[in-house]
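Following this line, the structures themselves.
Just so it is clear, none of the values below were taken in a lab; they were calculated from the coordinates. Keep in mind the model is a prediction, meaning the values are calculated, not measured. Cβ atoms are built from the backbone, for glycine too; each structure is taken alone.
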Structure 1
Amino acid sequence: MTVSSNETAPAVFLDRDGTLMRDVDYCGDPKEVEVFPGTADALRQLKRAGYKVIIITNQSGIARGYFSEEDYRSVEQEFLRQLGAGLIDASYYCPDLPGTTSLRRKPAPGMIFEAQRDHGLDLSRSWFIGDKASDVACGRNAGTKTILVRTGYGAEETDCGADWIARHLAHAAEIILK
């Protein structure tokens, strides 16, 4: 699928911790980054099919004082290094605490709407993949199709209203590409 400059592109929005890499509760140390096996291949397939690949992640560890924005950026750099170049089109994060009024913190769709404006995205042809009910709700709130992966917290999720349930990211990519 090729998108011309006057058309909008579809995207796959992805939670990071627990979906693309092992969730280590408030990851502020690059040494703790461990990208799940098969992640790069799955993202490569989505990119080849014409999807923009965009990370949407809550990072309340910043507001809690567990790590700094600089630490977050170091973790993100290590994540991107392990993943490989050219697979992520953009990354959006929200440092807001749970329970605060926030238009950006998932399940609010603010970060998706920012990405839509920044990258000319068609949300009706887009997907959100995550391991938590808040990821699914965020995708639904933005008008995307949703997939819950059974990695990270997804192994414990029961009825979160996802359109599809996948074992892992590679399985989610198969669902999208069918």
Structure 2
Amino acid sequence: MTHPLIDQFRFTRSQWLLGLQDISEADGIRHFGPMNCISWTVGHLAWHEQRYWLFRSQGQILYPELNELFAYGAPMNSPSLAEMLAKWQTVTQTADPFLDTLTTAKLEAELLFEGKAVGQTVGSALRRITYHYWYHIGEIQAIRQMLGHQNLPEYVGDIEVEAPYRPE
């Protein structure tokens, strides 16, 4: 059975995708002041998932450009929303088999990079990226409000059914 924190993480991803529904390419690349656009944010979360679950955990890099264009502090850019969503989907689908292997013991283990501890456990990395998604969900909803979008999703969705609390 999948670890409960992985179920919560996947629920977070589903809520993330809900917030990205019905965004046009034109709206996906709109910037408001110094804020990154929605499509950049999609690339940024693809970078995070690739960094933790593919590169640090398995030594894999599917998209080297994510490291250059979407890392924390990367310069503002306006990529295609469809392209970023496709890359995000590929990264997350590739990461899922690894996530399925995580147990409490593995979550408590140090996250390694090239055999060296990076200063956080796998579980802490999982919590960080989960919370990071929620931060960007709020940011994207604010951008969508500024774009005049209406009938936006309400959060948190049906967590009691989709990802209820359960002990290990």
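Which structure, out of 1, 2, was helix-only ellipticity at 222 nm (-39500 (n - 2.57) for each DSSP H run of 4 or more, over all residues; to 500) calculated from, if the result is -17000?
It must be structure 2, since only it matches.
One of 1, 2 was used to calculate Rg and Dmax of the Cα atoms in Å, giving 16.2, 48; which? Write out the running numbers ahead of the final one.
Details: 1: 15.0, 44; 2: 16.2, 48.
Value 16.2, 48 for Rg and Dmax of the Cα atoms in Å corresponds to 2 out of 1, 2.
One of 1, 2 was used to compute relative contact order in percent (Cα under 8 Å, 6 or more apart), and the answer was 25. Which one was it?
1
Thinking only about distance in nm of label points 7 Å out along Cα→Cβ at positions 103 and 119, which of 1, 2 has the largest value?
2
P(r) over Cα pairs in 5 Å bins from 0, in percent, for residues 39-86 alone was computed and gave 5, 17, 23, 20, 14, 12, 7, 2; which structure, 1, 2, did it come from?
Checking each candidate, the match is 1.
Using mean count of other Cβ atoms within 10 Å over residues 63-70, single out the structure from 1, 2 with the greatest value.
Evaluating mean count of other Cβ atoms within 10 Å over residues 63-70 on every structure, the highest lands on 2.
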